[in-house]
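Asker: Structures are listed in the sections that come next.
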Structure P
Amino acid sequence: MPDSLTKRRVDESTVAALLREAFGPGAAIARCTELNDGFFNAAYRILFEDGRDVVLKISPAPAAALLGYERDIMRGEDVFFRAAAAAGVPLPEVMYSGFERAAIDGDFLVLSALEGVPWSSIEDTLADDEKSALRGELGETVARLHTVVNPYGLFGYPAVG
């Protein structure tokens, strides 16, 4: 895991408990892989025995040193994902929002997993016309993203929860 002041380490039994909360007692994990790219939330790619493929995001621990707007920010993330999806922005689907804090002393989201690689990791292998097409797609996506309205009518981060 990269150096992070906010990412929490959780063991397999905690991951399993969160997924049982989301999907019930039959949620059998075939594979759990930590995703190390981010610096704020802990994230895990989960493959279930039945073939479902999801990402589990877990908020920082309550004792983590956070800025005021970062407290409970995952709740705002949930609002954003749902509003942006309704606007046609290609995003993972929110499959479960865990804000009860029963299995862990923080929030968590379960999102559908999306396949792909960072553009920066393949940029040198792309032809100019491929890069141009990707920039066009990115522009269309950003345009749709800019139509998303905060459902609470506020500017900035939605203070929900």
Structure Q
Amino acid sequence: MSNIEGLTTQHDSITDDMCDAFKDVMGDPNDFKKKGGLKQMGKSLENGMVLVMSIWDDHEANMLWLDSTYPTDKTTVGGPRGDCSITSGKPSDVENQHPDAGVKFSDIKVGDLNSTFNPSPGPSPTPGCPGGSLNSCIGLCPSTPAAAFQACVGVCVSRCNSSASVESFL
């Protein structure tokens, strides 16, 4: 059940009514409704879609909508969205400080609910270990610069509860 201050009715599923209510209480434009809501989304999904993922920055709002307060002067419901400072996320800072930033996406699966994993017995992924195993975690590490790779492997070794040493992977 949702727990959003200002909603007259809390919701426990995604419906057009829920989307309308959330947009109203947050004070956001309801572009989803203008584009046909869940009915149109269903039609689009039936026609097939391509999953596209990327790493990016936001020259319009500095990504504040994701994990800060946005709009920056809105302190009521819908404004605070996370703990990041309203001065963070400036693309010029990000691009200058991390010009070689990259991302690796892996182990992506698509299918019906509960169909994308094998429930058969076997080694379980290590909780808190990115990728689920030491090797998968290391596979997510950036190859350059070398210092970033070394630091990332160190995090993998510690988070994946491995007795291996960082040096054995360098």
Structure R
Amino acid sequence: MAMEYREQESELRDKVVHINRVAKVVKGGKRFSFSALVVVGDGRGQVGIALGKANEVPEAIRKGVERARRSMVKVALIDGGTIPHEQIGQCGAARVLLRPASPGTGVIAGGAVRAVVEAAGITNILTKAIGTSNPQNVLKAAFDALQKLETRERVAGRRGKSMEEL
């Protein structure tokens, strides 16, 4: 069983979105530490995000990756490598619009949104980040939008109807 777990781990891709140096003022001067914003995904519809904090950059990244693996969620995808419907996610002043795109469009996204969308395995999508450009809130807003996505089958099941009735 441990061998299967390692195989799954090796398939995961991680991307560091942003590293922030934080200073704490103490009696003797300034103490610096780092926070790393990390995205982890398997490229097949599972994605997780997290913030890792430590006194050294590599340790902050390692902590972020570890926490992101624990926070992974399944994202609803459809054939053609896109999302089933348009969705807006929100976190603080950041809003992210995700719009499905036809095959061949590619990933039209910037910065933090691109990282989370590619980690989820989405290949055709249009996105727009509205409001703040703070990478942490933009990333959380994109993650929120991806979590809200539902396939037609899930909607039909929730409403207690068959696919033909939709």
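Asker: From P, Q, R, which structure was distance in nm of label points 7 Å out along Cα→Cβ at positions 98 and 130 = 3.8 calculated on?
Answerer: Numbers: P: 3.8; Q: 1.0; R: 1.6.
Of the structures listed, the value fits P.
Asker: Which one of P, Q, R has semi-axes √(5λ) of the Cα gyration tensor in Å, for residues 42-113 alone, as calculated from the coordinates, equal to 22, 17, 9? Show your work: numbers first, answer last.
Answerer: Details: P: 22, 17, 9; Q: 29, 20, 11; R: 27, 15, 12.
This figure was derived from P.
Asker: Matching task: 15.2, 43 is the computed value of Rg and Dmax of the Cα atoms in Å, for residues 50-89 alone. Pick the structure from P, Q, R. Display every interim value, and only then the final one.
Answerer: On the way: P: 13.6, 40; Q: 11.5, 37; R: 15.2, 43.
Considering all the candidates, the number was obtained from R.
Asker: Separate question: Taking Rg/Rh (Cα atoms, Kirkwood Rh), for residues 18-65 alone for each of P, Q, R, which is largest? If you can, show how the numbers build up before the last one.
Answerer: Working: P: 1.03; Q: 1.06; R: 1.17.
With respect to Rg/Rh (Cα atoms, Kirkwood Rh), for residues 18-65 alone, the highest-scoring structure among P, Q, R is R.
Asker: Given a value of -0.51, -0.67, -1.24 for log10 I(q)/I(0) by the Debye sum over Cα atoms at q = 0.11, 0.13, 0.20 Å⁻¹, point me to the structure among P, Q, R it was derived from. Don't jump to the answer; show the numbers that get you there.
Answerer: Values: P: -0.53, -0.74, -1.37; Q: -0.79, -1.05, -1.25; R: -0.51, -0.67, -1.24.
Considering all the candidates, the number was obtained from R.
Asker: Taking distance in nm of label points 7 Å out along Cα→Cβ at positions 58 and 106 from the coordinates of each of P, Q, R, which one would give 3.5? Intermediate results must be reported in sequence, preceding the final value.
Answerer: Numbers: P: 0.8; Q: 2.9; R: 3.5.
The read-out comes from structure R.
Values quoted throughout were computed directly from the atomic coordinates according to the rules given, and no laboratory measurement underlies them. As the structure is a prediction and not an experimental result, all values here were calculated from the model. Cβ atoms are built from the backbone, for glycine too; each structure is taken alone.
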